[in-house]
Each structure stands twice: as C-alpha cells, then as structure tokens.
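Derivation of every value follows stated rules applied to the coordinates shown; laboratory data play no part. Not measured: the values here are computed from a predicted model. Cβ atoms are built from the backbone, for glycine too; each structure is taken alone.
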Structure P
C-alpha cells in the first residue's frame with residue numbers, strides 16, 4: 001500500500017516537535033524560534049507542501065517566509081522518506097548510518113551493516129568505500145547496487161544535488177561546503193570538556209541501550225554559520241573497542257550543505273595521541289604542523 005503524503009499539519013507538527021526537543025536540549029533560542037515560526041508558516045500555507053516536493057518545485061518552498069534552504073531540505077526529506085534524521089537524532093535514536101539510509105538502494109538494515117562492518121559514518125567515507133571495493137564486501141551489495149550508490153553520491157556530494165537526489169556529471173560538480181578541521185576540533189574539545197563536567201543534557205539512545213539509561217551527552221552549537229550537534233559515537237564498533245567516550249560524531253548543517261564527521265584520538269603515526277577528523281588526516285597534519 002502506498003504511503004500517504006504528509007499534510008501541512010503533519011509537517012508543521014514535526015517542526016514544532018523538533019523545536020521542543022532543541023529547546024529541551026539547550027539549543028540556541030534563535031534556532032528553536034526558527035522551527036516554531038516555520039511551523040506557523042506551514043500551517044498557514046494554502047497549497048500542499050508535499051505536492052511541491054513531489055513535483056520537484058522546492059524553490060517555491062524556500063520562498064515561503066521563514067522556510068529557506070534548511071527547513072525546505074528537512075521538509076523534502078520528510079515527504080520523500082516519511083522520516084527526519086534530525087528528529088530521530090534529537091529523540092535519542094542515534095544512528096550514524098541514518099545518513100546512508102536516505103540513498104537509493106540503502107534501507108535502514110543495509111545502512112547499519114555499513115556502519116558496523118566498515119566502521120564509517122560520513123558520505124565521503126562511503127564514496128571511498130564504493131570506489132575502492134570495500135562496499136562490495138558488505139553482504140547485500142552487488143555491483144549493480146554499488147554503482148547505484150556511486151551515482152547517488154556523485155550528486156549528493158555536489159552543491160546542487162545536496163537538495164535533491166539527482167546525478168550531476170563530474171565536470172559540473174562543485175564541492176559541498178563543510179566545516180574546516182580547526183572548527184571541528186574546537187567543537188570536539190568543547191563537547192568533551194562539557195560532557196566530562198556534567199554540563200550537557202543527556203539522552204537515552206535506543207541502540208545498544210537495553211536498560212534505557214540516559215547516558216549520552218548531546219551538545220548543540222552555532223559556529224561560523226554552521227548548526228552543529230556533537231555527541232559520542234554509539235556504534236557497535238565503538239562499543240566493541242570501548243571507544244564510546246573517545247569517538248565524537250559531529251553533525252553539521254549550513255544553507256543546505258550538511259553531513260557528519262567523526263573525531264577520534266589517533267593511535268599511530270605522526271598524529272599519534274592527537275585528536276583527528278577521520279578521513280581528513282592530511283588536513284589535520286597541516287592543522288598541527290606535522
């Protein structure tokens with residue numbers, strides 16, 4: 001049976017719930033207000049916003065008062081998939097693989113398999129795995145599905161297709177914006193300091209937490225125009241290696257460019273003992289002057 005498209009009231013309720021969770025987790029009041037005001041705009045809209053998404057007319061979404069690129073991307077994600085990765089994360093459904101499940105051919109089960117078997121959690125790392133043969137080693141990924149992932153990522157990692165799943169020829173791609181490693185390392189340091197001092201709101205993740213213990217500190221911040229959310233990694237691999245209080249996952253979002261990065265303590269090589277952004281080691285070496 002086909003899934004029902006969400007009504008404007010459904011979308012507005014989602015935005016209000018996100019605002020309430022952000023407020024409870026001590027996010028920036030301006031960000032909280034933006035989601036509440038967005039909800040009011042959606043409720044007052046005379047046309048179906050889901051229909052605009054289905055018709056590929058997201059430009060009209062962004063023209064609505066208080067919506068803009070960030071909220072229009074969230075609305076489009078909700079209309080297409082029936083879920084919001086941000087809402088799930090704020091609820092405590094912390095899954096670094098949630099980003100992958102939005103790609104064609106990858107559902108939640110395959111997404112979790114990628115994270116647990118390949119120990120990756122960013123689109124850039126997934127792209128590398130799709131091209132170097134590692135993704136094909138994961139059960140469920142034959143050549144055809146891997147090629148589908150490559151094509152989708154070619155679009156997602158370009159600026160324009162960050163807002164819609166369309167493939168862009170390589171010569172037309174422009175790199176998606178992302179925070180520099182210096183900013184990510186500062187946020188990582190601030191998060192770990194506040195978490196250790198007990199200054200952060202804690203949530204009860206649903207994964208690997210059978211007792212429903214409220215243990216996972218979460219921090220929201222705004223830096224250089226980026227909306228950032230930091231929290232310790234809650235993957236099977238992090239638990240297996242006892243790294244749940246070392247590996248820090250940072251989600252970032254600015255003007256439709258969004259993604260996630262993982263900061264870890266390097267255990268070997270010239271950066272041994274230093275905090276590094278996984279997958280961006282060369283930039284970290286320059287940052288530290290190594």
Structure Q
C-alpha cells in the first residue's frame with residue numbers, strides 16, 4: 001500500500017486556482033522533496049494531506065484512508081511552515097499536550113528522547129518565549145515526531161536553522177527514513193533536498209512540471225575542453241560522444257589535456273522548470 005496517493009487534486013480559493021489536477025504518490029519509507037516557487041501550491045497540497053484544507057476535486061489518501069479522516073490522521077506527523085506555540089509553555093508541557101492530541105502513550109520517556117534527538121536535551125523546562133527561533137523550530141520537529149508517525153509532513157523545517165541545525169535535521173530525517181517513516185519535505189533549500197531526498201517533485205502554478213531522482217534530473221550541458229590552444233566549452237556533447245570529439249581534436253592538430261563532461265545541477269533543473277515565475 002502506498003503511504004500517500006494524490007490523484008487529480010484541485011483546489012480553488014474563490015476565483016484563484018491553487019492546485020490544478022496534481023498527481024503524485026509516495027512509497028513507504030521514501031523521502032520526497034516538494035519544490036516550487038512561492039505561491040506554487042506546495043503548502044496547500046501539504047495542508048490538504050493533513051485535512052486542514054478541503055479539496056475542490058480529486059482524491060487524497062494516507063495509507064488507504066481518505067485525507068482528513070481519523071484513519072488518516074493517526075498516521076501523520078506535521079510541522080507547519082508558520083507555527084506559534086504558547087509563549088508561557090515549557091518544552092515538556094508542549095510535548096505533553098501534543099501527546100494527548102496524538103493519542104500517544106509514550107509518556108516522559110518519549111518526550112525526553114525526542115528533545116534529545118533534536119538537540120534540546122537540557123531545554124525541557126525552558127519556556128517557548130525563552131527559546132531562539134532555531135530552538136523553536138527544532139521543538140516543532142520534536143512534536144511532529146510524537147507517536148512515531150508513518151507519514152511525516154514537513155513544511156520548511158530548516159528555514160530558521162543555522163548550518164549545525166540543518167545538519168541535525170538531516171540526520172533525524174535519515175534516521176526516521178531508515179526506520180520506515182515516509183517523509184514529504186517542502187523546502188526552498190535545494191542543496192538540502194539534493195543531499196537527503198530519494199526523489200523530488202517540482203510544482204509550478206499548481207501543476208507538477210518535473211519529478212524524479214535528483215541525479216536523474218540532471219542533463220548534459222556539454223564538455224569543458226582543455227588543449228594546447230586554451231580552454232573552452234563545447235555545447236551539446238554527451239558523455240558517449242567524448243571519444244569522437246577527442247579524436248577530432250587530435251586530427252585537427254590539438255594536444256588534448258583534459259575533457260570534463262558538464263551536467264546540470266538540481267538548481268539548474270529547478271530554474272528551468274519554473275522559468276518565467278517571478279513570484
């Protein structure tokens with residue numbers, strides 16, 4: 001059974017259409033990056049999976065249960081892009097509340113373990129108002145992990161974190177994926193997505209415009225050639241065409257020192273996919 005299935009998902013906000021027939025699916029244990037410019041519909045998609053937004057048309061199921069039902073919610077862990085916890089609440093009190101909401105019987109042991117997991121081992125008695133934005137972000141990740149959800153939805157989870165905090169989140173995501181949790185990661189940090197995601201889905205103006213394994217989305221961009229006549233880039237040459245190119249250069253009397261194939265990065269692929277979108 002797929003962890004998440006989205007079929008023909010449409011969402012209208014009045015006269016504006018946020019999602020235009022989106023199709024996607026996530027296999028159990030898969031970590032998928034959801035990419036797209038501001039206003040592309042990423043957060044609407046995530047909120048629809050959670051049941052916070054009702055679809056105008058289409059179908060969304062979580063482990064076979066329709067999104068928004070009790071059967072689907074019991075599988076979910078969710079960290080919203082914009083969240084605000086009560087300022088007076090301590091980390092331990094907040095996690096206790098979310099244990100009750102999630103129906104988790106993990107007790108103090110679960111709370112202590114989660115705080116340690118996100119680098120907040122000594123912060124259980126610290127109030128939210130005393131925490132930095134980065135600490136609050138990590139606390140949010142801890143609450144999303146309560147009850148060991150089978151599908152984890154993370155909306156910009158590293159937006160307020162420094163490099164050390166981002167590394168910690170990557171490590172946590174690698175751990176939960178190894179344990180079989182499925183993760184849908186909505187992020188603008190392409191370098192992070194490229195490092196940890198099994199697959200990416202790129203959305204533009206409410207439609208999926210590209211998807212695949214990050215490495216497979218890369219395309220040939222020619223080769224960089226170094227000869228006794230200088231260096232230059234030869235466009236539209238694939239790796240398989242390099243031997244013929246070298247033979248031609250030698251036949252033309254050049255001494256070839258190096259030929260390096262050039263490929264696009266995930267950033268190149270993303271920019272090509274959303275070309276013209278300045279939102």
Structure R
C-alpha cells in the first residue's frame with residue numbers, strides 16, 4: 001500500500017482547501033489529470049464516506065466533478081481512503097455572495113435551470129443530495145454550475161445511515177427542508193433538494209437567506225424554516241411574478257406543496273419563460 005508521501009511526490013502545487021469531520025481536502029496538479037482535488041477520508045469505516053465515494057464513482061452526472069482515481073494509502077500510520085477528482089475552475093457561490101454579488105433575472109433563471117437539471121439527473125438514480133447550499137456550488141468560468149459534496153446524500157431504497165429515532169437528520173440549517181431536518185424519512189425525496197435550490201436561488205437574487213437572517217441560533221433557524229414564508233421579492237423583469245411564484249413553490253413548507261419532482265419544476269420554469277423580460281432584468 002502506498003503512503004501519503006509517495007502520493008504527494010507525484011503531485012505539485014499542493015495546497016490545503018478545507019478540513020472538516022473525517023475529511024481533508026487539497027488542491028494539486030497531477031501529471032496526467034492536470035488540476036485536481038485530493039480528498040483524504042480518515043475514518044475508512046465511516047459509511048457516509050463510503051457512500052460519497054460510491055456515488056461519485058458510479059454516477060456520470062453533468063455538473064459533478066469527475067473522479068479520476070480512488071484507493072487506500074497510509075497516512076500518519078492509518079489506513080486512509082483517498083479520491084483524486086477533477087478540480088472545477090471557478091468560484092464557489094458562497095464567496096461570491098459574501099462579496100456582495102447578486103443575480104439578475106437572466107442569471108437566476110440560468111442558475112435555477114441548471115440546478116433543476118442536476119436534481120433531475122440524480123433523482124433518476126434514486127439519489128437525494130440533501131446538502132445543496134452556496135458552499136457546495138461552484139460557478140465555473142464558462143457559466144456552468146457544479147455541485148459538490150455528496151457526504152450526507154441519501155440513496156432511496158438502500159439502508160438509511162441515520163438512526164430512525166434521531167431527533168434531527170443530517171442537514172445544513174437554512175437550506176434543508178423541514179422534513180429533512182425533522183428526520184421524516186418517508187417524506188424525504190428529491191423534493192427536499194427542490195426546497196434547497198429554491199432557497200439558494202432566492203438568496204442569489206436578494207442577498208439574504210430568509211431563514212438564517214436575524215436568527216440567533218441553530219434552533220431558531222429551524223423554527224423560522226418551519227414557520228415563516230419568504231417575502232415575495234419583486235424581481236426586475238419578472239413582470240407577471242411567475243419566476244418568484246416558482247421559487248415560492250419550491251420553498252413550500254410541505255413536500256406536497258412543491259413540484260412533485262424536478263421534471264415538473266422544469267416544466268413550470270419553461271412555461272414561465274415567455275413572461276420574463278431580460279431586457280428589463282439586464283444581461
């Protein structure tokens with residue numbers, strides 16, 4: 001089994017990107033693959049790490065980085081899983097929002113459309129991402145939207161990795177749907193991802209997450225997610241308020257109030273397009 005030092009010797013320009021939980025992430029240049037991301041999973045028996053690798057290796061999904069190589073190596077004396085995957089050239093959405101950038105109507109429509117197409121693809125494979133948020137989205141230089149981190153993804157039909165009796169399911173407060181953080185397993189499907197992409201799109205337009213704004217604690221964010229209705233924002237160019245209507249439907253409190261799947265959400269978006277005026281919304 002190779003060790004971390006021997007793997008590092010094949011890479012150049014190695015720099016740390018993030019560390020959290022049982023995972024550490026580096027950017028590097030590989031002699032064959034070019035710019036890559038190296039991920040180390042320290043708990044090799046962690047089922048969520050195994051599932052993330054399983055989804056990444058078996059799924060050819062537009063907007064998801066390609067996995068070039070995966071295996072085991074010794075790192076600090078421990079058997080460690082590693083992934084070498086494509087590095088997307090672009091900026092993560094969280095950073096762009098923190099800089100004060102906002103989407104006009106055309107940008108918001110393009111973003112939502114790509115997000116719905118992504119959800120449609122994983123939906124067909126029985127996957128619920130469950131962690132769509134700005135920090136897990138990269139906007140590439142050519143305008144493509146890329147979705148990262150299947151670390152808390154669920155595969156419908158496979159054994160759940162969350163205890164049924166758990167009070168809260170895996171989630172990021174402010175982006176997760178109520179049925180997700182309340183661990184209502186029978187209600188969790190792609191409509192939870194539709195909720196999240198609706199929240200992110202709303203935030204990209206307004207600059208505000210409607211559930212996190214003003215909240216003083218994690219639990220207050222969850223309470224607001226279950227109780228408040230985001231303000232219907234007047235988007236320049238959304239003359240008939242059709243686009244805002246779609247976002248409101250996506251952010252419905254109950255799964256039954258949202259589109260039944262991503263394909264239906266795409267149909268709604270296509271139906272709304274003739275009512276939109278990009279000349280007024282800007283390019």
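With distance in nm of label points 7 Å out along Cα→Cβ at positions 26 and 90 computed over the structures P, Q, R, the top value is the one for Q, the highest of the group. Supply the structure label, taken from P, Q, R, corresponding to log10 I(q)/I(0) by the Debye sum over Cα atoms at q = 0.10, 0.16 Å⁻¹ with the calculated value -0.61, -1.20. The value was obtained from structure Q.
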